[in-house]
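Listed next: structures, encoded as C-alpha cells.
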Structure 1
Amino acid sequence: MQNQAEMMQPEAMPAPAPSETNVVADIPRVSIQAFCETQPTATAMQNAMVDRRFAKAHVDIQLGGMAAATQWFTEAPTPNVLIVETRSAADMLLSELGALASVCDGSTKVIVIGHVNDVRLYRTMMDQGVSDYLVAPINELQLITSVSSLYSAPDATPVGRICAFIGSKGGVGSSTLAHNVGWAISEILVEDVVITDLDLAFGTAGLNFNQDAAQGIAEALGAPDRVDDVLIDRLLTKCSERLSLLAAPGAVDRDYNIESDALDIILDLIRHSVPTVVVDLPSSWTPWTRETLVKADEVVVTATPDLASLRNTKNVIDMLKGSRPNDRPPYLVLNQVGVPKRPEISAGDFARTVGLDPVVVMPYEPIPYATASNNGQMMFELDQKTKSTEGMLELAKMLSGRSEPPQKKKGAFAPLLEKFSGKRKK
C-alpha cells in the first residue's frame, strides 16, 4: 500500500448488495484477523466467521479498529487477510491507512470497513493496494463474499454447485429422486452433471443407470493422497454425453470408513470440472454425513407423510438451519403421497410441524417407479408427463437456477432442410 493520497470531495457510492450465498466459494486455509471499532460490525463479523465457508480458515476478532491494528502489528506478523474498521473521515482515514501500510507485510490482503460512502475514496484506496472497501453497516453476506472474492480469480472456471440429497429414513425415495433430478439437469436442462453415490454398501446408482462400475467412489476414498483429476476421470462411469457416475461398490464383503477430509478432496475436485454435483447420501447418520450436508451448496430432504419421517425431517431441518444461518433452507420434498388405505399426515400439517413448506409434493405412483427400476432406466425415459416427473423437473430447475429448458436454435436453412427431410409442419 502507498502512504500518500490526495483529498477528495465526497461522492456517494451505492452500498454493495449481498450476493447469493450458494455461488460463493469456500475460503481456503488462511489466517484472518479483524479489528472492529463498533459492536454491530463485530457481531456481523462473528456471525460471518462461523459460516460453513470459513471452516478451513483460522479467524481472530478483536476490538480497537485501525489504530489498534497498527499498534498490534508493529511487533507481530500480519495475517493472510486483515479486516479493519474505522469511523474516521476521508482525510483521517487515508492518513491512518498510510500508518497501517508501514507495518503490513506486502502479501497481506486488507479489507477496510468505513463509514464514509464515497466513490473517489474507494478508488484511492484501491490504488493504494486495499483489496476491498465496505461501507458500514455491513452484514454477514457482504463479509463472506468479500473475503471469498480475494481467492477467486475473475477468469477462473466457475465452481460447481454441490447438491446433497438425503432421506428422512430408508425407503422414502431419496436416491431415486437424486438420480432422476441429476438426469433431468443433464439431459433436459443440458448441463454437465456428476452423480456421486455415497451409500457404499447398498448404493443403487449403478443399478438405476444400468451400469456395471467395477471402480468408483470407494477407490478414491481409500487413497485420498493420490486423488487428482486423472484418477477421478478414470473412476467416473460415463452414462451419457453430459452425465457421469461415481458409483458405490454395492458390496458388503468389507467395512467402509469414510473420512470427511478425504471426501472433501474428492468433491472439491469434481466441482471444478462440472456445474452440478449430485451427492446421494445414505439415511444413516454419521459425522461425515452431517458435515457433507452442512458444507453443501444446496440440500434436498425427502420425506414421506408418516410420523417417523416427520420427526426425523424436523430434526434434520432444525440442525441445518442452525448450522447454515447464511444459506437458504433445504428443499423439502414430500414423496409417496396418497398410498391407498394408509393413514397419512397432510402436507399442511407436515409443513407446519417442520417449519418448512415442501417445494414438491409427489404422488404414490408405484408402476412407473417399479418399471424404471427393473429396466435400469430413469422415470423420464418412460414418461415425462407423470406427476412425479413433473415434480422432479421443477426441482431440477430450482437446483440449477434455470426457469425453462433451453430451446434448440434453428439455423437459417432449417426450413429448407425440414422440407427435404419430410419434417416440415403442415
Structure 2
Amino acid sequence: MNNIKILAVDDSRSTLEVIKRNLIANGFDVITALSVEEALSCLKSAEIDLVITDLKMPKISGIELIKHVRENYKDIEIMMVTGYPTIEGAVEAVKSGAEEYITKPFTDEELLTTVNRIVAKINNRKAINEKLLELSRDQYGLIGKSKQMQKIYKTISKAASTSATVLISGESGTGKEVLARAIHYASNRKASTFVPVNCASIPEPLLESELFGHMKGAFTGAIDSRAGFFQTAEGGTIFLDEIAEMSLSMQAKLLRVLQDKEIYMLGSSKPKKIDVKIVAATNKNLETLIKKDLFREDLYYRLNVILISLPPLRERTDDILLFVNYFSRKFATEARKKIPDFTDEVLKTFKTYTWPGNIRELENLIQRLLVITDGKKIELADLPSYMKHYNLSNSSFNTYNKTLNEVTNEYIEKVLNHVNGNKTKAAKILGVDRKTLRHKLDSNNE
C-alpha cells in the first residue's frame, strides 16, 4: 500500500470513477471532488500529497485551483488532466505550477506512469524532510534499507557468530571499515579492542614490526620491545584494510599467522599464540591479482572464508536519500545550523548521479554544502559544476530547464503520439491548420 493520498478533481463522474478505480487498484488512497469548491474543502480537511485536476470546469477552472494549491500548499504536487489540449493551455498550466499533464482519453498505463513519476518525487522529499534517522539505522548501526543491504545484514549475523576470517570487497568509499566494525560489535568480542590497520599507509619495511611487534634491538632504533597491532587486538578484531597492497613476502607471513594462530615478534624466535578475529578488505579484484602473481592464492582462500561484497552507492539508489538525511543532520548539528531542505532538482540529481567516490564523496559533499550555503534550502545552483552538468546531460523532461520552444515541440510530439501520428487530428487538437503543423515539424527536423 502506498502511503500517498490523492485528490482527484473533475466535473465528470465517469472520469473520476476511472481515475479512482485504477489508482486504488494500485494501492493509492484516493478521494474525489466534482468541483473546485469541493476540492478546496477536501484540502482543508485532509493531508493531500497529489492533486489531479481537470483543466476546464464550471465556475472555477482547474488553472485557478492549481494557482491556489501552489500558493497555499507548497508540498502538494499537481497533475493536470484535460480534454481540450492546446499549447497555450499546457504552458499556462505549467507556469501556474502543474508538474505533469495528460490528455483525455488516457489509458490506464498513461495515468499510472504519470502518477508514479510524481509519487517518486514526493517520496524523495519525504525521505529528506521526515525524521527518518531512527528508521534508517538497523541493529548494526549501519544505514540502508535496500535489498542489497538486507542481504548484507544477514551475512553480518553469520560472520559475527564465528571466529572465521571475513573478506570484504568493494570500491573505495563504500564503507568497508564501517562494516568491519559492525561485525566486531555484533560479536561476542565487542568488549575487546577493534584495531583498524591500513596496509597501504605503512611503509613496507615497517609493516611487519607494526603488525607483529618487535623485540629490543631487533633493528636500529628498536630501543625497547613493543607490541604490534595483533597483540593490541588480542581477544578482539583486527581489520586489515587494502590487503592487496601487501607485498608477497608479507603475505606469506600473514598466511602463517592464519594457519598457526600465532605470531613471531620481529627479533624473536619464540611464537606467541593469539586469539584475534581477522577481517580483511580490498577494493581490487584479488582473483585478477592472483593470475598476475601479485597475490598469493593460498592466502586468498584463507581470507575468503566469509565474503561480503559491498555494492557501490550507484547501485543502492534506495539508500542515497537516507545518507543525505543522516549527513545533513550530522553536519548541521556540528555547525549549530538549521537542517536544510533540498529542492526536487537536487534530490533527483543525487539519485541519478553515479557517485564515483561512493558514500565518502556524498558525505564530503553534504558537509561542504552545509558550510558554504547560508540559506535554508540547498538548490541546484549550490552543487558543484560537474554535478550540475551531469544533471542536465542526463535529465529527461525537465520543464524548468527548457525553453518555451522546446516545451512546445515536446507537447506537439506528445499529441502526435496520442493520435498515432495522424497529423489532421493532431492539428485539430492543437488548434492550428495542417500546413502550420507540417511547417513546424519540418523546421524541427532541419
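Coordinate-derived values only; no laboratory data. Note that the structure is predicted; figures quoted are calculated from it, not measured. Cβ atoms are built from the backbone, for glycine too; each structure is taken alone.
Things worth noting here:
- Here the criterion is volume of the Cα convex hull per residue in Å³, for residues 171-210 alone, and among 1, 2 the highest value is seen for 2.
- Entry that produces -11000 once helix-only ellipticity at 222 nm (-39500 (n - 2.57) for each DSSP H run of 4 or more, over all residues; to 500) is calculated, selected from 1, 2: 1
- Entry that produces 60, 23, 19 once semi-axes √(5λ) of the Cα gyration tensor in Å is calculated, selected from 1, 2: 2
- Per distance in nm of label points 7 Å out along Cα→Cβ at positions 163 and 235, the highest-valued of structures 1, 2: 1
- Relative contact order in percent (Cα under 8 Å, 6 or more apart) from the coordinates reads 13; which among 1, 2: 2
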